[in-house]
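Read-outs throughout are calculated quantities, based only on the coordinates presented, and are distinct from any laboratory measurement. Quantities reported herein were computed from a predicted structural model and do not represent experimental measurements. Cβ atoms are built from the backbone, for glycine too; each structure is taken alone.
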Structure I
Amino acid sequence: MKISNERIKELESLQEKLNYYFHDIELLDTALTHSSYANEHNLHISKCNERLEFLGDTVINLVVSKYLYNKYPFYPEGELTKIRAKVVCEPSLAFVARNIELGKYLLLGKGEEATGGRERESILADASEAITGAILIDSNFETVNLLLLSNFEADIVHAVAKGDLFIDYKTELQERLQKVTKGKIEYFVTKEEGPDHNKLFYIDVTINNDVIGSGIGRNKKEAEQMAAKEALILMGDDYE
């Protein structure tokens with residue numbers, strides 16, 4: 001199925017966020033095509049993202065496993081497996097997808113669209129894996145390795161240092177507040193410190209203009225997560 005010029009422009013926007021530009025743009029389009037869309041449009045199984053997802057899942061586990069093996073030579077197999085499970089999980093893959101607004105680029109069937117598929121964690125995680133598989137086919141293992149570590153290395157170090165499971169605090173906070181209020185949740189940068197290569201961002205999270213949490217991070221996304229975490233702690237959650 002030929003890709004329209006309008007769709008190509010959409011995919012160009014996504015490639016900027018991925019920091020990778022495909023030689024074969026159809027691979028990226030396939031990686032974003034959910035099986036529900038393929039079924040509705042009578043597309044061949046090779047035109048939905050399930051096969052690429054299978055490949056990407058294997059690649060992500062290999063990249064993280066190789067990194068852990070080299071980085072922590074004295075850790076036993078059991079510990080390496082636990083760390084990998086904390087880092088390579090559905091919430092962390094979905095978090096990466098949300099950071100680049102992957103949901104709005106997906107091709108979904110009408111049923112999935114109507115039931116909130118663009119924000120469903122499993123669909124976002126599967127699409128992240130499919131894009132990884134597509135990049136591998138379009139380039140080589142070293143390229144995929146560098147791209148994946150740019151997303152996961154900080155999480156690996158954090159998991160080793162803290163032993164924490166991955167938590168998307170922003171999503172957790174949003175889901176918690178949606179149950180009790182229709183107020184608008186917003187994040188505001190209150191201060192920036194340091195040179196461009198080593199900057200700290202200070203962010204407040206508010207609801208109806210009332211500050212409910214504050215956070216500091218090396219980038220805005222990290223600071224927002226920390227602000228959401230503080231809000232959850234102040235609400236009584238045990239995230240210390």
Structure II
Amino acid sequence: MSIQTKLESIKSSLPSKITLVAVSKTKPVSDLMQAYEIGQRIFGENKIQEMAEKWETMPKDIQWHMIGHVQTNKVKFMAPFVSLVHGVDSLKLLQEINKQAKKNNRVIDCLLQIHIAEEETKFGLDDDELNSLLSSDDLVQMENIRITGLMGMATFTENQNQVEKEFQHLKSIYDRIKLSNNANCQIDTLSMGMSGDYQLAIDCGSTMIRIGSSIFSARTPEGETK
């Protein structure tokens with residue numbers, strides 16, 4: 001089945017309110033262009049260098065989402081063009097994004113990553129860290145970032161009850177911080193759900209899903225970008 005056929009099938013099954021991020025990490029530009037040709041304009045990458053190379057090559061009406069863990073020393077390479085940073089998990093990172101956005105005369109949208117999985121290997125803020133960040137005086141001073149919502153990744157497990165519980169927990173945090181009156185928080189995005197669990201995520205209140213393998217086929221070790 002072609003990339004275009006798979007993408008059209010997924011899009012046709014989604015509620016209109018759901019934003020689809022086509023996770024294109026490790027995939028060649030030719031694959032991305034097949035998706036682009038039928039209207040996909042949002043792509044997600046997890047390596048800044050690879051995303052920057054694709055940005056330089058591809059049409060400029062694409063929205064590039066950084067969905068991977070971000071190192072502060074790499075922010076400057078994506079600051080000129082990135083549309084949304086999904087994985088903000090510290091005040092330090094937010095400060096660097098603000099600094100680099102200011103240098104580029106931009107306001108960069110960010111999602112705060114919340115740790116909801118039982119797996120310690122996943123990144124994200126816990127409840128105390130989230131509350132501390134949102135109440136920080138430093139946050140109020142950042143004029144070149146905008147916090148637009150939350151992102152989270154559920155535990156990689158066959159136990160759908162556990163996944164649902166984690167998604168519902170993230171949704172409850174999202175509902176709470178939507179009430180925030182912080183000047184640079186405009187909360188309207190809940191990014192949760194990937195190829196294996198996006199339907200459940202939508203049922204639990206997701207507004208943005210990140211789908212890769214169901215569109216571009218699963219990655220193989222040979223195809224991974226070093």
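Some points to look at:
- Each of structures I, II was scored by Rg/Rh (Cα atoms, Kirkwood Rh), for residues 124-179 alone; the highest score is held by I.
- Looking at Cα Rg over 2.2 N^0.38 Å for structures I, II, the greatest value goes to I.
- Structures I, II, by FRET efficiency 1/(1 + (r/R0)^6) of positions 20 and 116 (r between Cβ atoms, R0 = 30 Å, to 0.05): label with the highest value: II
- Mean count of other Cβ atoms within 10 Å over residues 52-59 - highest-scoring structure of I, II: I
- Computed -18500 for helix-only ellipticity at 222 nm (-39500 (n - 2.57) for each DSSP H run of 4 or more, over all residues; to 500) - originating structure among I, II: I
- Value 3.9, calculated as distance in nm of label points 7 Å out along Cα→Cβ at positions 84 and 196, assigned to which of I, II: I
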